[in-house]
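Take a look at these structures.
Just so you know, all these numbers are worked out from the coordinates, no wet-lab data involved. As the structure is a computational prediction, the values presented were derived from the model and not from experiment. Cβ atoms are built from the backbone, for glycine too; each structure is taken alone.
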Structure P
């Protein structure tokens, strides 16, 4: 483990930016944290987490896939992909780091999504341990420890120092570049911080939330639960929950005529929309209840059924904070899961 003083952190950022594009959470004009490219004078946000997740770096909201040019009956296919530059994403919380495991199982499974894979190959993740977990946090429900974030490099911040630990070959190579700005150290201060944060986690409102009633093999038991009617009746179908979720991976593919050719692109889609997966025969899920149920059954039952028990939720709490009707996965788990989650 290595450390540097907080006063040296900008120098560390500058050293990283000499070799990579560096992105980190920065406060916008409304005081909300979002990922921005680092430059001299840019300050790392003190916010617990960003409004939107770092998923955007690997699976962007819109992305060109290919182009076409037509001349008579001849069609020229144009590869619009560009090789991704090497980049570093700093300040990723443990919950968001875990989301990459979930996305990897979708996009890196045969047939591999080369667009996503290219970005994953070029990206380096520097995670940061949580020190002030929020009342909306429930990452522990899915086995995530906010004091032990994964990633290529893990970072712990105290009042005066920043501690660095490499976890992968990528991380070790980057930390090697920072030797002159960091020094070897023991982990005593980090261990003290872990104990304090773990104690806070046990006092959070959702500390008792479990996923024991969900997972593989529960489709028949949960699909026809009568509670879906009351849970879904106020849902607006706005899709906010899916667009801020770090693990949602649904997208649509569209063609756009530029006047000089056709560009095929993909963009995020939402299972909460009435036109989602609409086919020539119509929409397979005609009611908001069916669409609502699909979202949460996928995260809590279908995904773990097909991915060795791994849930498709990381407990980041974004949907708790942003849903306009205050409906979220926690209410679903408490209502469907029974009294032990109250």
Structure Q
């Protein structure tokens, strides 16, 4: 991949709403390859740090600083070819409303959030102006303006329905600077597969209070992850969603537990599924739950957009989701200060949700 944009092409103007881990990596990398990038952050410490030192991107032990622009609100009177929504899910609708007046004719709002947020943004801007971009990599911001790439990967891009169009291809070519891009005609199926993974990884990471690597080595944690994903897959099937493989490799239809596996302590199938989760834990071992970061910063965690969304939809279909429901309760309790993230809390979740 050429690290710079083609000088013969018009310089794309990109507005990135949010300058946390994901937003900072995207804004800094796109600025590095020649896009005209403006990021928006309500955090004055982030704005000051980037103005002073640039976006400081760390990856594989190396750090580079890219000069950048971070402002407090979408700039009045300016127009952008793409608005990248990189806030946490609870803030995404407000971010879309604030940025919409800056979107150029023919421009698109790009949804990076986990969960099923495209439909929410379509109600604000219209489905024809929404592109979904599923993030298959990890990042954190250990201090204002400093961005760690914690896991490799790229994006899956698509429209809410139909085949990817020229706008998707153009955006995909731009985002290749950040990571490999796959275009899909089944965005909903890819979203639900990623949702199942997030409901397990992000939520158990919040309850356990640890990075993915140590948690994935614990058999009880892996079993809980399998139970959570199995419930999500059951709801997706009721919604007639055709699930896509996550990052082209993780088949959620296969990883969901069968009725027989849910009653067994061990079997060849269970062993293979635990082995896959161990491999995921190794690959993403440095990843830490973004919901845990949000709680530590006094913000609302995105649990209602993940496991909570699944539980709400399950009720409509008469599907039981006891593990996801208990996860929602525990994370709200952590956010209220009534519980503390710990390995012991994960053990409690396991004991409370085991079938009689």
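Quick notes
- Once distance in nm of label points 7 Å out along Cα→Cβ at positions 41 and 265 is computed for every structure in P, Q, the highest value turns out to be that of Q.
- Comparison of P, Q by distance in nm of label points 7 Å out along Cα→Cβ at positions 177 and 233 - largest value held by: P
- FRET efficiency 1/(1 + (r/R0)^6) of positions 185 and 289 (r between Cβ atoms, R0 = 25 Å, to 0.05) - structure with the largest value, from P, Q: Q
- Given 0.30 for FRET efficiency 1/(1 + (r/R0)^6) of positions 161 and 273 (r between Cβ atoms, R0 = 41 Å, to 0.05), calculated: source structure among P, Q: P
- Identity of the structure behind 15.5 (criterion: Kirkwood radius over Cα pairs in Å, for residues 73-168 alone, calculated), options P, Q: P
- A value of -14000 for helix-only ellipticity at 222 nm (-39500 (n - 2.57) for each DSSP H run of 4 or more, over all residues; to 500), calculated from one of P, Q, originates in structure Q.
- Relative contact order in percent (Cα under 8 Å, 6 or more apart) derived as 14 - corresponding label from P, Q: Q
- Identity of the structure behind 21.8, 72 (criterion: Rg and Dmax of the Cα atoms in Å, calculated), options P, Q: P
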